[in-house]
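So, here come the structures, one by one.
None of the figures in this text is laboratory data; all of them are computed from the coordinates on show. These figures come from a predicted structure and were not determined experimentally. Cβ atoms are built from the backbone, for glycine too; each structure is taken alone.
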Structure P
């Protein structure tokens, strides 16, 4: 198997080095995986195309994320960084409001996490990985890869455009939306989700409403078009991440200027219109579309895909970083055993258990957009035990098979939605 890019000299003439593990990308999944492998004594090289700090979207972490931050020995640095505490999630629709506190979970686990500016958070994790002995080469990009007897040979260019080769025993793709190996190895599959896009920015929020809970992400449903939703993620510095997500068709006829487009959407949501009356944009609005993705397989001889490089569902429940970190922890443990000479089964020990949780998240994402899960969320008299089980999913514990709303997510949600549907 091979994939080649355009090189500035013949591959055989390139300077070459041997490393045990190569990781593509220094974001959360790459930094966690690299640190976990280094802590087990392995030689790890991380190739990162950008220079940190760099802007990234996806600022609301789930509680389960911190289990992997702690596993990688990074919790003291994250706790010292001054990020905004997050203890749950709130939902608004018209005049309706409900919230979930992560401390009231069915699954034993953390009751709090953080809401983070990703530029700072990602750099904290990467710097911690470096402090543990991981080598990260910033502004280096993977151009081509081939496999010889299951061993990857990477062709990389440095910040000056000079190419070199890395011979590794294994490569982990943590490139996120870059999806480097899926593109180079023809692994990409179309997502089963409709094409949606987000328009977003950071704001100086100016919120003075004493009822507003800065310790929770606020997810708002559009008052009339329930497949349109908004996020508002408070930070510790008086700013918020704010965005709207909608199918492509909902943007037809709207202003091409992204700032105006986003402001117009916000004006249509009465709760946000009230909260953000004093808000001002801290940066020009941006957009990302067609982000949902899938792949033919999660691993092959000599490689495995982590997080968004493999599959991204939807941002509505902030599951992306959780799935990325979970996959990093699983892959690092499995790869350590393989590098130690043990026979491992990547299907049964990585792909299948990882997909178990991903598919649980998928059921709730699908239920959000067909409104069945929204009917559950906004139901006025939820059963406390069921609410705790759902809260565990919202906190990221989507791999807890003892939770009926994980183990039988689609069936349980469908039954519950029928009971909660408006008359």
Structure Q
């Protein structure tokens, strides 16, 4: 089994272009089946989660091919409406295929999804939204058996701004008759990217980025070529890495506004940050201080996906930083692994207090989930000695080439 090995102590310097966003491309891959034609995704990242989606698309009857850095999907041959259990278990976001399959075929059968174990993430809101559109969904033996021959648009109010439920409802509503209005919709940038893709196909969707999204049900009419937005969490990871290890890096092909809460926290901790069109520069001497209190929240609040990453950057900071996790119940699984490296972190329920230590020390650790694995890389870059990270398949779900990227910035890092 592969490991990532890091020899800590190297400052990071240089310029790096940020990969396409995992959390954007996965719902777009599901949306590609709405149109019985050709989709070209430019800047699609090579990730294990993307490969899982490709396996689902091929099972459904689509043709999917890599052409250089582009992913090309031809959904004209779609012939199935079921997803087997072993494919559903590969990733949590596989459930977003439910809305698009129903919109295209009127039928769907799949099991409950898998993914990182971050605590309860029920799909009740997904199912409620689809039922309000007219889908008949029966849960039998861990499977969802669904029919939706005559979905009709209506106003749907989400009980909380769930990203997945917003995406599923948007996709299903494209196949409904009339207008659907989503109230209390998620506002994440990835939702706006999905809207741009759908509009490129000929769907009528507006309002993404606000809490109200309007979808006019209609059959998509166009082949589409779409460039995937940059990954704001990957960008946050590399900024945190430079903050922890010290140095100066420039990230390109990013939207600074998508990172504003993360860069604000890093600035509060003592980093110098400069932003311009499509780029952000961070300079750090590597000895940070407390960032005060960091509370995760739906966008535009501090992203839960960046919580572990920022925590790792502050492990050697002077003073104490308080983290309050408001999204997932079990998102501190990385804490024990960081403590193996000498971190001082105390956890009580949804609150974690990080008290800075003079030094971190390399250790043998293992990834507990995707972002926890990224946090271990950040900590390893700031630690003395060698850090060896196991179970890196978690990291490969969301990072295209973290070893190559960090090595290009001057890190002593390798995969073995």
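Quick check on the output: 1.19 is Cα Rg over 2.2 N^0.38 Å, for residues 190-301 alone, derived from one of P, Q. Which one produced it? Among P, Q, the structure yielding 1.19 for Cα Rg over 2.2 N^0.38 Å, for residues 190-301 alone is P. Comparing Kirkwood radius over Cα pairs in Å, for residues 126-253 alone across structures P, Q, the highest figure is found for P.
Say we calculate distance in nm of label points 7 Å out along Cα→Cβ at positions 262 and 286 for every structure; which of P, Q gives the highest result? Please report the intermediate quantities before stating the final value.
On the way: P: 1.0; Q: 2.2.
Largest calculated value belongs to Q.
Starting from the value 2.5: which structure in P, Q was distance in nm of label points 7 Å out along Cα→Cβ at positions 30 and 214 calculated from? Answer by label: Q.
Kindly point out which one of P, Q the value 0.50 was derived from, the read-out being FRET efficiency 1/(1 + (r/R0)^6) of positions 326 and 406 (r between Cβ atoms, R0 = 30 Å, to 0.05).
Working: P: 1.00; Q: 0.50.
Only structure Q yields this read-out.
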